[in-house]
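Just so it is clear, none of the values below were taken in a lab; they were calculated from the coordinates. It should be emphasised that the depicted structure is a prediction, and the values quoted were computed from it without experimental measurement. Cβ atoms are built from the backbone, for glycine too; each structure is taken alone.
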Structure 1
Amino acid sequence: MSSLVGKKAPSFKAKTVINGGEIVNDFSLDQFVGKKHVIFFFYPKDFTFVCPTELHAFQEKLSEFESRGVAVVACSTDTEQSHWGWLQMTKSQGGIKGVTYPIVADTTKIISLNYGVLSGDYDVNDDGNLIATGPMIAFRGLYLIDKNGVVRHQLINDFPLGRNVDEALRMVDALQFFEENGEVCPANWSKGAVGMKESHAGVADYLSKH
């Protein structure tokens, strides 16, 4: 796996469930270029245990992302029919009913592969048969993509490790602070805190205030 930070986010078109139940055929992140920042996150599988907690957590904070001009988009290697079925089940049933942001169906696994989150590879055994060396599903990858379509932050967790949605919001705030003020964000920076200018004088000024 190689980092995508500083590079253009891989483009794709895929079947996707939007608005909690509508299936579209050619969904693409390209629609947000020049318009919105994007949080694009992968999760391993529908109808599992940790995954719905993450999808609900992003939904609970969706208005905060939207107020910052950020589109939230999810993706797994399940089919669009699987996504749709999961969206019909309530939270108490282990479902994700109420989630309204797009959920991409990476059924070919190419999107996960291009983003560097696909767990496993294809190989050929001694009999010449194609085999998979892993589960061929996505790790918990998360990408913050700017309005130019460039990845500015990347995080990849193993399957058992759920993500912190507040941290994703903090990274959005940090990027937008830098874009608006030209100042960088030190360790543990949060919205409303001062930034640093990229110089020794800037470091000294920051340290003098803390």
Structure 2
Amino acid sequence: MLDVGLQRLRELVAVHGVPGAEAWLDTALDAIDPDALSGVRVLLARCARKVGDAPLPVGELEAAGWTARDVARAAVVVRVFERADLEVAVTAYGQWLRRGEQGEQESLLRMLPLLPDPQRLVSHAVEACRTNSEVVFRAIACGNPFPAAHFPDDNFNQLVLKAVFMNVPVGEIDGLSGRVTAELLRMADDFAAERTAAARPVPTDIGLLHQLLESR
């Protein structure tokens, strides 16, 4: 998981955010009331305009695809988890994830490795995998260490199969090589057989899954 604290997130916003982003974020963080989290959704929405969407260079964070607004949103949610009761924070996170617009959902999924008590968040992450949005799905499936670290086998296998179905490269799934199992290959081969029977092309990534298992 990502060992990135609130101070590091603030520093990244200062470097990669638009002018004034750091000051805005500090004010937003100070205003968070653990007993009245309804205003946090507004802060998450404002991050895009107040901080900007500059991409972080590779290596700034261990996971891929982060932007300045993702970092600001992560800082807001990390502060919520620091100040609020854990169960309240987890429930609020799930509500923000379900009700947020696409960009907010992407940010909330990318930040999962930064949040405490990950097992309480697994159900929200699994539910998010049902999305029909490729960009939202990529935020949880690609370059994100959370699924490989915490998803049960059935849910991880479903994530991989959905990536195959959506033509999202399975090679971008973080930790895949350690989670490939005979059961996952059986599911992938069944999918390939269905595609062949329907005279439809079989995704080449199914072959990659076989290679990963054979190389272990």
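Given that Cα extents along the principal axes in Å, for residues 10-65 alone, derived from a single structure, equals 37, 24, 17, which label among 1, 2 identifies that structure?
Derived from the structure labelled 2.
Given a computed value of 0.45 for FRET efficiency 1/(1 + (r/R0)^6) of positions 106 and 178 (r between Cβ atoms, R0 = 30 Å, to 0.05), which structure among 1, 2 does it belong to?
Working: 1: 0.45; 2: 0.75.
Checking each candidate, the match is 1.
One of 1, 2 was used to compute relative contact order in percent (Cα under 8 Å, 6 or more apart), and the answer was 23. Which one was it? Write down the numbers at each step before the final one.
Values: 1: 23; 2: 16.
That value comes from structure 1.
Comparing distance in nm of label points 7 Å out along Cα→Cβ at positions 170 and 194 across 1, 2, which is largest? Walk me through the intermediate numbers first.
Working: 1: 2.0; 2: 1.5.
Structure 1 comes out on top.
For FRET efficiency 1/(1 + (r/R0)^6) of positions 98 and 186 (r between Cβ atoms, R0 = 35 Å, to 0.05), which of the structures 1, 2 scores highest?
Looking at the calculated values, the largest one is 2.
As an exercise: distance in nm of label points 7 Å out along Cα→Cβ at positions 58 and 90, calculated from one structure in 1, 2, equals 3.6. Which structure is it?
2
Supply the structure label, taken from 1, 2, corresponding to FRET efficiency 1/(1 + (r/R0)^6) of positions 82 and 146 (r between Cβ atoms, R0 = 35 Å, to 0.05) with the calculated value 0.95.
On the way: 1: 0.70; 2: 0.95.
Here the read-out was taken from 2.
Assign the value -18500, calculated as helix-only ellipticity at 222 nm (-39500 (n - 2.57) for each DSSP H run of 4 or more, over all residues; to 500), to the correct structure from 1, 2.
Working: 1: -7500; 2: -18500.
Label of the source structure: 2.
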